[in-house]
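In structure tokens below, several structures.
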Structure P
Amino acid sequence: MEFGLMQEFQPVPNSNEADSFVKSLEQIDAAERFGLDVIWVADLPFAPQLSVMPSPLLGAAAIAGRTSRIKIGTAVQILPLHHPLRVAEGVATLDHLSAGRFIFGVGRSNLPDVYHVLNVPYEESRTRLMETLQILKRAWTEPVFSHQGAHYEFHDVVLVPKPFQKPYPPIRMAVESHQGFVTAGKLGYPIFVSVRIGSLSDLVPLIRAYREAYRDAGHPGRGETYLRVPIHIAETTRRAHDEAQESIMSSFVHMAGMYDAHANVSGAADHDRPRQVARRLRELSYDDALREQVVVGDPESVIDRLAELRERLGLSGVLADVNRGGKLPHDAIMNSLKLLCLTVAPRFR
């Protein structure tokens with residue numbers, strides 16, 4: 001099973017942006033040293049409360065330059081917000097800079113705030129995502145190509161460099177809605193799943209729908225599923241629970257605020273659901289979160305929990321969100337990362 005670290009370059013409380021970069025890079029260096037499989041970076045523009053590093057390709061290039069073994073991926077690049085030709089250039093260049101260690105995770109985001117900032121209609125996000133994927137593949141594999149679609153048109157494009165990996169880096173797709181799971185299955189993409197607003201149990205029928213669509217489309221195997229989940233580990237379960245509680249619970253409050261904002265900027269038909277989600281997140285107890293949304297404990301209990309989830313969901317890997325909420329002390333994060341890499345992950349090799 002693949003083990004990855006979500007690295008969002010979170011702001012350090014009561015410190016400055018430079019310190020945030022230093023501490024995040026220390027965690028990345030430790031992950032490389034401890035033998036973790038992948039570092040994942042996110043596309044988080046205009047979100048100072050979440051990240052000081054909004055450009056995933058730039059962050060991934062910096063990571064490629066200071067590592068030699070670990071894979072590097074985006075989780076995810078929000079494709080509808082970027083011009084496909086510039087993305088194609090950036091990804092191909094990064095694939096060379098990392099000597100073929102890059103994994104391209106893509107998605108469209110389920111919150112429209114940044115779309116409004118960039119004046120991109122959120123209702124076009126799905127069609128823009130699909131069209132961009134088509135363009136990327138042609139840009140990476142054809143010597144010269146032209147394209148005329150719903151959102152983009154260009155002629156006689158020559159893109160360099162072509163990717164290091166052939167025909168192009170592995171693509172994984174983030175999904176949340178039932179339609180998204182089915183679409184990814186039909187297209188044959190591995191998927192990222194998470195439980196930011198639902199529960200781990202909610203994923204069971206969605207992953208089943210993905211695998212049915214994957215099988216019906218004639219793709220080999222059953223489709224790969226990678227779970228992004230908050231993970232915190234300490235020497236005892238009580239210590240792990242105590243250390244993680246404030247940070248994890250604050251993340252639900254923050255997410256509730258984002259869904260309230262979503263309701264305020266969406267059309268009238270969209271008001272009810274985001275407000276219901278926000279209300280549910282605010283009412284969530286820590287005990288509920290420990291049961292159905294996070295993995296927190298001592299190494300043995302985390303091993304047992306991940307083994308259960310691997311069996312239940314058919315997981316190919318996890319993306320460990322080691323500081324959900326951004327309030328964990330750096331020392332606690334580093335200790336949890338070390339236990340994850342050296343004690344938990346080896347049990348799944």
Structure Q
Amino acid sequence: MEFGLFTEFQCPAGMAEAAAFEESMNQMVAAEDIGFDALWLGELHFQKDRSVLSSPLVVGAAIAMRTKRVKLVTAVQVLPLSHPIRLAEDVATLDHLSKGRLEFGIGRSGLPGHYQGFNIPYVESRDRFIETLDILKLAWTQERFSYDGKHFKFNDVCALPKPYQKPYPPIHMAASTKDTYELVGRMGVPMFVAPRTVPISSLKGLVPNYFEGWRAAGHAGKASVGVSVPLYVAETSKRAREDAEASTIHFFRMIAKGLSTADGASSQTTEAREGRAARLATITFEEAVEDQCLIGSPEEVAERLVAIREFIPYSSLACWMNPGGHIPHERVLNCMRLFAERVMPRIA
């Protein structure tokens with residue numbers, strides 16, 4: 001079992017950006033000392049009063065210089081928002097700087113607002129994703145290559161550097177819809193899921209599609225699933241709920257707003273998106289704790305994680321220990337330590 005710490009480099013209202021970087025960097029360094037195996041870095045754009053993590057590869061390079069052991073996982077690099085050649089260069093550079101500790105988590109993002117800010121229609125996200133991934137692999141494995149696609153065209157280019165890991169860093173792909181689960185399985189790459197806008201229990205009917213796609217494509221080896229969840233532990237269940245309630249509810253209200261104001265170009269149906277927004281706009285903290293996040297004493301959270309593994313056979317777990325970004329730094333560090341000492345041993 002691999003244990004990771006997910007981060008957004010939170011920057012709530014009233015916090016200076018410099019302080020946000022310093023606080024989260026301190027948490028990243030502490031995670032290695034405490035015993036975490038991986039650091040999962042989000043990519044967020046135009047999220048005022050939420051995050052300063054718009055450049056996960058740049059941040060990853062800084063972390064690589066201050067750590068020695070932990071893996072660096074992008075979760076996720078939003079492929080359709082990047083120029084593929086520039087992205088190929090930056091990923092390969094970080095792979096060298098970290099001496100092969102990079103794992104490349106990719107996806108399209110469930111927030112169309114990211115696309116609006118870059119003036120990219122969300123309806124193009126799937127095609128751009130596929131083209132960008134094809135180009136990345138060519139750039140990393142071919143001395144020179146040409147490409148003629150719908151969105152990108154290149155003629156006899158040589159992208160440097162080539163990755164430290166051969167042929168390139170391990171690729172993980174995020175999944176959110178039934179079709180995507182099967183697609184990731186057919187691609188033969190590890191999958192991870194991050195239930196933010198849907199109940200954790202709803203994954204029971206989705207994860208099997210990944211394994212079915214893997215088997216249908218005839219891939220050798222064992223399919224791999226990672227899970228990223230909002231999670232917070234404290235000395236007692238009461239203290240955990242007191243620490244996390246306001247921040248967690250703030251997060252779900254913020255996501256509800258983002259979903260409800262998204263444009264109609266989303267690959268999701270308007271009805272499904274609006275349904276999720278409406279549910280998260282009114283969800284209570286008790287409802288969230290029941291099936292949207294894991295908050296409680298170390299023993300309670302360990303028990304939940306064991307139960308979840310019965311229907312999601314995950315081999316890696318990334319914990320977001322500051323859902324909403326409003327939990328104080330020292331309490332987050334305390335959560336990290338308690339998790340390592342009293343939860344990890346029970347689910348390793």
When distance in nm of label points 7 Å out along Cα→Cβ at positions 36 and 308 is computed for each of P, Q, which one produces 1.5?
Q
From the coordinates of one of P, Q, distance in nm of label points 7 Å out along Cα→Cβ at positions 196 and 300 came out at 2.5; that one is structure Q
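Read the figures in this text as sums done on the coordinates, not as results from a lab. Computed from a predicted structure; not experimentally measured. Cβ atoms are built from the backbone, for glycine too; each structure is taken alone.
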